[in-house]
Structure P
Amino acid sequence: MGMAKTMIEEKLREECGIFGCSLTTDEAVGITYNSLLALQHRGQEGAGIAVVDGGKIHSHKDVGLVSEVFSKKFFKKMPAGRIAVGHARYSTTGGNVYENCGPFTTEYLTGRIATAHNGNITNAQELRHKLETQGLSFNSTSDSEVISSLLAFYITRADNAFEGLVMAANDLEGAFSLVIASSDNTLVAIRDPHGYRPLCIGRSEFGFAVASESCALEACGFEFIRDVLPGEVIIAENGKLIKQGVKLNMTKEGSGLCIFEYVYFARPDSIIDGLSVYEARYSMGMILAKEYPVLADIVCGVPDSGLDAAHGYSEGSGLPLVPGFVKNRYIGRSFIYPTQSQRDDAVRLKLNPLTASVKDKRIVLVDDSVVRGTTCEKIVRSLKKAGAKEVHLRISSPPFRFSCHYGTDVDSAENLIANKMSLDEVRQKTGADSLGYISIEGLKKACEKCTLSFCTECFTGNLAHSLPSKHIFE
């Protein structure tokens, strides 16, 4: 971009938020739009909606926030429909351009499908090459388009569409939660056999919906029913579930929900695989208070993802929880810094210390992660500038030491601060008076009510399973 990264850009990001609904009334587009607003935190680079109407699929997508992509003109032009899928994108594969935004619509001999995908396909290049040898062409560099084309490829070669979808999904490696709308008025949801990315089901008097997080279901009037199981395929038609069950190849070892969903990605009002995100973050703070106690006056959380862990730390330590910052909620994604001094103090555009709370206080500052250290350094410096006596930094995730194969934009290992500096050197860089990361054991304990096991590769280097080598179209 040429300018210094914004504070948000220094946070880890994950690929996407997805949604799909099958209704008995013509409200699918409006409901899908509302769902994407609720999932905006999962992707701010692009958005799209595809709706089925009269055997055709109409779609609109572009780069930008949901509210920027969909104008009043869009709602006048698009049919309301009864089946729609939506996508809020953050790019982990392919650049942030219109062509890489989802959902992806693929036409085949007997119909069309629109596919929204959350995750990262580790064998996407191999799949793309194989499909190109079969005469298929691609308009983007996104692995989501590869998925949509693969689904269409198998549908045309199977005895029925359902069998084709299962065959295609079994060729995919890596992380994938999929929502697919077909021109024959069918909505399909698929979650990979490891369960890396979340996906859940909701019900209302008007039909069914699936979403990356339960908060999107509830925001649109759907009652959360349950999570889609690893390896499960869900099919809905005319507002009713007509097929559900684990259909994918489950010989792959283990399940591995990305544990960072609980640390940062998900909204605190979501429930993922049986565990409240808020409860998990609160427990992280409680455990941090036991693992890294300190003499202090107050506890402050870094908005927004550090607030719930700060609440837990306060409860665990007996120290009062006070607001340490005022957050500017009206700054968009694209503010710039013409001078170096403005770049150095850019964090103040988003967060400004609340001097009345922090002056002359010894502060426990709780945040979700330290990736490169630059944002933490600015936040700590701003608190001390506001008169804080001491700042003790507590982090609700272990140090990042490894890159991610499955769609989280952890930097290359050599750029991660935990691999370049000792704990005390990181403390010195951030300017904190002390520094403590939650242990991997403590993080797992905080999330122990989750019904799945976890992928902790970015902290431990251990995959939930070994990376497979698979031959397709055999």
Structure Q
Amino acid sequence: MSMDRKINEECAVLGINLLNDEAVGLTYNGLLTLQHRGQEGAGIAVVSEGNIICKKDTGLVSEVFAKENLGSFPPSRTAIGHARYSTTGGASRENVGPFVTEYLTGRIATAHNGNITNASDLREMLEGLGLRFKSTSDSDVVASLLAYRIVKEKDTMRGIEKAVSELEGAFSLCIATADGHLFAVRDVCGFRPLCLGKSKNGIIVASESCALEACGFEFLRDVEPGEIVVIQNGNIVNSVRSSKERKKDAGLCIFEYVYFARPDSVIDGLSVYEARINMGAILAEEHPTDADIVCGVPDSGLDAAIGYAFASGLPLVNGFVKNRYIGRSFIYPTQDMRLSAVRLKLNPLRASIEGKRLVLVDDSIVRGTTSEKIVKSLKDAGAKEVHLRISSPPFVYVCRYGTDIDSMENLIANRMSVDGISRKLGADSLGYISIDGLKRSCSKCCLSFCSACFTGESE
């Protein structure tokens, strides 16, 4: 069944370089913390005695690395991990990272978050040089390009710099070499987040700061756009900046703050939780309404709902009971069940909403299917009115940089006006935060933003 899934983006990456042999367990713990960024596959590559051992498969981190599988890794001081959501290439084991690439003088393991817009050209170039690929993922292209340039330059650092200069699009990379070096790379525009943490035992690199704290590391700083950080023996030993020119006004994907990231993360100087509270407050300013209560759609709309309630003075209530025990493989045996599948995960709390005019806050509307079902379920449970408020602007354009908005035909806001969407969803009113309001919500971020999915251009 085609469900109105949330927008997703490609992957979490994590790398650890330690003074002791605990890299495997910490990498596993970090990937569990970053599971929200990718649920289709997971992998860990470790460096041990000059070799790189990689295990990966489709499934959640806890499924791929059962106790006996995790225990089969040798002790290691350097490891990288990957949790995948596919945007380029299908959801198969071959497309899960990390990718281990052998070349004449060594081998590397690479984990990639983002989307390489010139991957097809690079693949064609590398195939013309005799390289062969085992997957359809652009991450495989990145790994092969890195290995090729390291061989050509006869130096790992110069090879990575050369390869990175040839990549277009969004990428945060963790690269491990067989001699135990760890490299952290962020594209020159900073589309995807990447941060560094430190403990007495070494250095961690992760897509989000929540993974640092979960693994017992203290946040050090964000990797800067265009930066390559070199880590060895538990310390940062070098850092170079790309000479490549940054695209005008391009920057961090603003949807990291709207939905992608965990609320306990801090990205480029701004708390994700604080940003979402701000979004709700600005929504209340821009789209007030006569209502009795405010509730958020779990889990992604809850923080913005807090902000809306605080700014509007309306009571915040729990409008749903969420079933947290329905896994990805839950089977809907009949068509009737498939049509009402949203109730299996989100059931309205009648005692909170019956007879009430409510403001319902969510982070986005993509295709509209699930939003329509949620509004209907609330009214069926006795809600007098449902006023829908969305903490992102309307999605109108496809994304080139790593989210799975692959067709404008799938975007309801590309086909309908706001009033038309409201009628289609059965809401009594609909209000989206403005582009300006969203930017004001995130104004403490130290980078500019990409909001191309809202405007058609990088901001």
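I have 0.15 for FRET efficiency 1/(1 + (r/R0)^6) of positions 206 and 374 (r between Cβ atoms, R0 = 35 Å, to 0.05), calculated from one of the structures P, Q. Which structure is it? This figure was derived from P. Determine which structure produced the value 3.1 for distance in nm of label points 7 Å out along Cα→Cβ at positions 54 and 198, calculated from the coordinates; the candidates are P, Q. Source structure: Q.
A value of 6.1 for distance in nm of label points 7 Å out along Cα→Cβ at positions 182 and 422, calculated from one of P, Q, originates in structure P.
Read the figures in this text as sums done on the coordinates, not as results from a lab. If you're wondering where the values come from, they're calculated on a predicted model, not measured in any experiment. Cβ atoms are built from the backbone, for glycine too; each structure is taken alone.
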